[in-house]
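A short reminder: the numbers here are calculations on the coordinates, not readings from a lab. The structure presented is a predicted model; accordingly, all values stated were derived computationally and were not measured. Cβ atoms are built from the backbone, for glycine too; each structure is taken alone.
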Structure P
Amino acid sequence: MLGLKLPTDPYWVNIVERNIDEILTDHAYCEQKAATNAINLVIRFPEYPELVTAMIDLAREELLHFEMVHEHIKKRGAVLGHERRDDYVWELSKFVRKGYAKHISLIDQLLFAALVEARSCERFKVLSENIADQSLRSFYRELMISEANHYALFINFARQYAQGEDVDLRWKQFLEYEAEVIQKYGKKETIHG
């Protein structure tokens, strides 16, 4: 369904389990950044009322996820750590076309967001199937489903606003690029790292 070319090695969960507090902090900030991205889409593309409404709803949901992750952090007796740059997302953002017509920029922004959601979904699936902590297994199963819905939301909007642009071809290009990028990651206790 997601089309990702390179699956996450389940060994990554062993790295995660060595420092669960670290991955939970990283995950919390991923949710915050997803909310920020939704708000940025509203700011950049206010002329699309359906998109604006959906992104407002998405921003709320992502902040709720941030709160849920924060609750897991507190239950573990830990505190939310400091935000770090997500190098994976930063590298993916380089593939977004700049200097093109506004609808091309919109399509790329939507496909970029879909790809981040797809990889997050895939990582949450790996966690839900392999992490020893049962409450985190359930939590990541629930979030995996949510991320899949977000992926579909972004892909569908890209198709809706295509204006003749071949969205499926561009999506394949994004997937190929992501396959190259993700090879560098999966070695740290971060969601995309």
Structure Q
Amino acid sequence: MTTLTSAKLVLPVSERDHIRGSANAPVTLVEYGDFECPYCGAAYGILEELRQRVGELFRLVYRHFPLTQIHPHAEPAAETAEAAGVKGRFWSMHDILFTHQQAVELPRLIEYGTQLGLDAAWLVEVLRARSFLERIREDFVSGVRSGVSGTPTFFLEGLRYEQPVNLPSLEHAIQETAKRKLGATAS
């Protein structure tokens, strides 16, 4: 049985979010993550496998929750992802950052941006100006208000997911939630 707590997602999913998957997917999974967090890195691999197996059943929403006290490069990495997002490349940068988690210092962030076709001078300027910091803080505050204290934290259909973050547990939770939702709409 999937365990969901009464902890609810305070900020509903909307067009402001980074969403991967079909808008028609029956299940929404929201992740509060940190690009430098090793547990988020492990979850990234699980989510990629999950997308291969049951990707038609869910859409993934990624929200920033940089733990700056222990991950000094997490916030600049999040800002780099947001900069890439302005150019339509958020998910490409997301994937690069998680696959190169051990190398997210500023020179590397610029390098990843140029690999995605971003202008290096522009990227340096927006990072220097902290142009996307407010957006990241909005995610962070919404996480705190939703009871997030560490990463990764997941919300399944707006309720905090409390089971292990592993492939069998997440796959089961998504399949069961989809069954319930699709069964309810068929009735």
Structure R
Amino acid sequence: MKIYTKTGDKGTTSLIGGARVPKYHPRIETYGTVDELIAFTGLLRDQPIDGHTKEVIIFIQDRLMNCASILAADCTNCKIRIPKIEDEDIRRIESEIDDMDAQLEPLTSFLLPGGHQAVSVCHVCRTVCRRAERLATRLAEETPLPENLIIFLNRLSDYFFTLSRKLGKDFGVEQILWRPNL
């Protein structure tokens, strides 16, 4: 099978279920942003981080693929099974956040991203995740989406922020606080 199909040459693409939509359709923009997040999360996994965090990131990438599948599906009448985001998936992310947060000093200000490549990649993942969440929230106003998808994206951005702080501590990075010029 060839990788190129030529079916998108006129600016449309297929959703799961067969409907064709313009490549700028809100569904495409949303699952494309989730796909971007999956790629950046892969870059994060390639950083010099501990094995447990790598395992969590693989779990996250897997669930983000579920999110992308859900977002790409227009299956009101089709018989294709679509993956889900379960309550347990959200609880796992929350548990990981809680475990990391217990190791960190209380936050007194916003942080300026940077100090180590792994920390910076966490912040890129966080911001792309927030964009995916915004797009999914907008899409949900037009098309029913599972509530857990948006909740998962919301928790996931918190996970990436907390992981940035934990990795900063692990790598001995000075975490620079934002000092607003008031």
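Below, the figures for the structure above:
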{"item": "Read-out helix-only ellipticity at 222 nm (-39500 (n - 2.57) for each DSSP H run of 4 or more, over all residues; to 500), computed value -20500, structure in P, Q, R", "result": "R"}
{"item": "For 33 (relative contact order in percent (Cα under 8 Å, 6 or more apart), calculated) the corresponding structure among P, Q, R", "result": "P"}
{"item": "Top of P, Q, R by distance in nm of label points 7 Å out along Cα→Cβ at positions 45 and 101, largest first", "result": "R"}
